[in-house]
1. For which of the structures 1, 2 does the calculation of Rg and Dmax of the Cα atoms in Å return 17.9, 58?
2. Given that distance in nm of label points 7 Å out along Cα→Cβ at positions 35 and 203, derived from a single structure, equals 1.7, which label among 1, 2 identifies that structure?
3. 1, 2: which one has helix-only ellipticity at 222 nm (-39500 (n - 2.57) for each DSSP H run of 4 or more, over all residues; to 500), as calculated, at -30500?
4. Work out which structure the value 15 belongs to, where relative contact order in percent (Cα under 8 Å, 6 or more apart) was derived from one of 1, 2.
5. Given a value of 1.9 for distance in nm of label points 7 Å out along Cα→Cβ at positions 11 and 131, point me to the structure among 1, 2 it was derived from.
6. Between 1, 2, which one scores greatest on Kirkwood radius over Cα pairs in Å, for residues 59-186 alone?
Structure 1
Amino acid sequence: MDLLKLINKELRAEILNKEIIITMLAFGLSIIVIISFTSNLSKQIIEAYAPGLFWLMMLFVTVLGVHRSYAYEKEFNAIDLILTTPIDRGLIFIAKSLSGFIFITLMQILIIFPYFIFLSIDINIDFFPLILSTLLINLALMFVSNLISGISMRARISEILFPVILFPLISPLIIAATNITNSIINQAPYIEWQVWIYLLISILIVFGLSGYALFDFILEE
């Protein structure tokens, strides 16, 4: 299956180079250490702002990881070689999104316990909805960031253009992610934060379908 082959290509490239996951992990750990050693806020305030800090950290980590993923294709002109193969271009978008989803989820697994420990956060909740919502948010992050990275990849100033376009578009997702995580941690009734779930699902559908449908035209530009 073409999709599995493309995903395998992305994963094998990262396993050989290890640049993306190491960069993401090092950046995330650095932010945690900086916050923990420079913040004089009370434990209650830290716990209140912990979800926002976490997803803000994930935003910058995502920018680093996704941009590096496309830099591989740009540096060695590999994207033109991929375009010569008889595959659906939309599958390239799906493959990059799913491989990025694997990378960011793996990074979160490695970083979540240091995040709780260094910031002295105590959580006593049902982890199933938290894990499920986090996975959906990760997938949405990858859909949005891969679509924008594909648009900016061929630009001369792609390093600047990518975050400039991405941040305004991804802000509603980060806001929704923060509110969802905060509501789950505080065990708020679902009816109070279901609107953020609807927004998350809308972003998943809109950017997922848009990326799949438009990636053919994006790569040709």
Structure 2
Amino acid sequence: MSRKGQAKKRKTRILRNKKLLERYPWIRPVGWHFERLKTYLYTMYDDIPIGWKRAFGKIMLEDYRDVLIRHKYLEKFQWIQVKEKYGTLRLYSNAAPEEVLELESKYDYISGYICISCGRINVPILTQGWIEPLCETCYNKRIAIERRWYEKNYKDRKFTYIPYDNLEKENQKIKMIATYKCFSADRGDYEKKCDYTDTINMIMKRQKKLFDVLEA
């Protein structure tokens, strides 16, 4: 890419991030001591894998915004780390009202059923090797890339891989109501049920826009 092209891309990214930060101030990047950085080159939102952003990124941001405004915590709240861990989205933040922190559990649960690369819903979590939710299409694309690299660098060796159907997979479909095992000093062990129907329905509705045209 030419210098002019790089400058245009940088400007576009800065303008996009300014708009995002105006509406979602908690995605401002932080430094080593969790201080907010004055930059528009990137945001904490950029750390969310592309498939999850496509499937529910804006839904999640609006979900957070509604709760934060209701609790008058919009300017106080801050994501301090965003990453994938054990095949789900982990959102770490500063202290906040319980309803805000419950959103972290909600999207941790939902992300485990959505392809981390393309955003398809109801995909299994691969449990062999690196744990992550991947659809068959994205898994095969990854294998194709690995094959080309391997055949280029190790021409004297045969490339081997495990077919998607033979991988260790959890084939569960996403459930609208999630059940969590909890413990408290006064209640002991107990189960907590959380209804995510509205959010999951919004994600499923968005799936049609993302994939129906491609799969027709």
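1. On the way: 1: 17.9, 58; 2: 20.0, 65.
Value 17.9, 58 for Rg and Dmax of the Cα atoms in Å corresponds to 1 out of 1, 2.
2. Values: 1: 1.7; 2: 3.7.
Structure 1 accounts for this read-out.
3. Numbers: 1: -30500; 2: -11500.
Label of the originating structure: 1.
4. Values: 1: 29; 2: 15.
Checking each candidate, the match is 2.
5. Details: 1: 1.9; 2: 4.6.
Of the structures listed, the value fits 1.
6. 2
Every read-out reported here was derived from the displayed coordinates using simple, explicitly stated rules and does not represent laboratory data. On a predicted model such as this, the values are computed, not experimentally measured, just so you know. Cβ atoms are built from the backbone, for glycine too; each structure is taken alone.
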